[in-house]
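Trainee: The structures considered in this document are given below.
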Structure P
Amino acid sequence: MAEKKPEFAAKDYRRLNDRETAFLKRWFGDTIDYENVKVHSRPYLPAGLQSEHTAMAPNGHIYMNGSTYAEDYTDLKTPVSTLSVFLHEMVHVWQLKNNVLNPIVEAAKETLKHKFDYNAAYRYKLEKGKDLINYGMEQQASIVQDYFMMKNLPLHLPRRLKMDGIKSRDQALELYESVLKNFLKDPSYPRKCKRDITGKAYYTPKKRRPGA
């Protein structure tokens, strides 16, 4: 059976190809309807409001502007860093499709929280035992992206971890896998979680029975 090629239903977007879908399934399983995801080769925001080489995924589709766009993210010619941006944006699709949060609502909240310094929304500190969905929207996507980079680049250690005093890859991977434990086991788990007043899911560990 011939591999499904990317098809442009319009000039500015295509569908995921088979290899991209297989790559994403290793992370998100069947929690995303991959056939309906559009990969746009343009910005989401109008009139220069979205920086030239930034990507967005506010509505279940991804908008890969400038150098963030690739005709095939799984092609060996595509840099690992570009593939990691693709994965980051697909985390936002996962968030929407699994009722983790609403990306548009959360983006507005993050903008106000950080007083319009949106770059601050990406910063995170790994805490052993803290679940992925208990981080912010961009933090969640950045954690998955950085973990992917560490697993695929043997010498890679995210700069943000070095700033937190983490110098060992083994220590870093242990922290990442603690935070990602539920996600890696079953990416559909947020659907069963409680939500705050804004609709954002949060994870509460089950209390162990005495003597259990």
Structure Q
Amino acid sequence: MAATTYPTAGAGIYDTVTFFSPLFGGITNLLMTPLLIYTFGASSGGHISPTITMACFFARIISFPRMILYVAGQTLGGALAGFALNTAYGNRNFTVGGCHIDTSFVPPKDGLVIEFMACLIVIFLAFGVALDPRQAKVFGPAVGPWFVGIVVGVVCWATAFTREGYIGASLNPARCFGAYVASEFPTYHWIHWVGPLAASIAHGLVYFVDPLWTETRSSP
């Protein structure tokens, strides 16, 4: 993890590595997320993150067995990617963005709140631009994944420099699980699972009240 660069008087944090490193990470997520969705769209409907998969289950888009199958596959894929990082770096001493919390600055309960809110934002916006069938006529399958990529990129970037000791929301617990398998498990890894799960349940309550298979309400 790079050392925190202190802001200058002129531009504040906006001309430091603390700001620019997450910015490039966000841009990478923005570009890679839609490409991965397109790639795996035919085989799994574009499910590349347990966060979205759990949200789809609680919104009653997919069944419980399918959710378990997808999450297991995503977690296994994350573990394989973690071992690939281990081999590439030649040791177990590496940090993955969005998966590290300095608990001397950020208590686990604070990290959980940030993770929950970040996941809730991503889930709501992802459904609004892509996953809700009622929006298919608005954006379509070609444009929706790019909007999802924008959402993920912006949230990853925006949560990575706003608090010292916190380098961004995970948004994908399988990714952090893979990183920890190949390095070491911290005591706060539960945050990366409980946050998305709680956000998925909260979002699912909205779709329980307004099921997505109903027709869009017309104006009176």
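Trainee: So distance in nm of label points 7 Å out along Cα→Cβ at positions 145 and 161, computed for just one structure, reads 2.9; which one of P, Q is that?
Mentor: Q
Trainee: Given a value of 1.5 for distance in nm of label points 7 Å out along Cα→Cβ at positions 57 and 73, calculated from one of P, Q, which structure does it belong to?
Mentor: Checking each candidate, the match is Q.
Trainee: Mean count of other Cβ atoms within 10 Å over residues 41-48 was computed and gave 12.9; which structure, P, Q, did it come from?
Mentor: Derived from the structure labelled P.
Trainee: Can you spot which of P, Q the value -11000 was calculated from, given it is helix-only ellipticity at 222 nm (-39500 (n - 2.57) for each DSSP H run of 4 or more, over all residues; to 500)?
Mentor: Among P, Q, the structure yielding -11000 for helix-only ellipticity at 222 nm (-39500 (n - 2.57) for each DSSP H run of 4 or more, over all residues; to 500) is P.
Trainee: Of the structures labelled P, Q, one was used to calculate mean count of other Cβ atoms within 10 Å over residues 81-88, giving 20.2. Name it.
Mentor: The read-out was computed on structure P.
Trainee: Computing relative contact order in percent (Cα under 8 Å, 6 or more apart) gives 17 for which of P, Q?
Mentor: Only one of P, Q returns 17 for relative contact order in percent (Cα under 8 Å, 6 or more apart), namely P.
Trainee: Shifting gears a bit: To which of P, Q does the computed value 0.65 (FRET efficiency 1/(1 + (r/R0)^6) of positions 65 and 153 (r between Cβ atoms, R0 = 35 Å, to 0.05)) belong?
Mentor: Q
Every number here is computed from the coordinates shown, using simple stated rules; none is lab data. If you're wondering where the values come from, they're calculated on a predicted model, not measured in any experiment. Cβ atoms are built from the backbone, for glycine too; each structure is taken alone.
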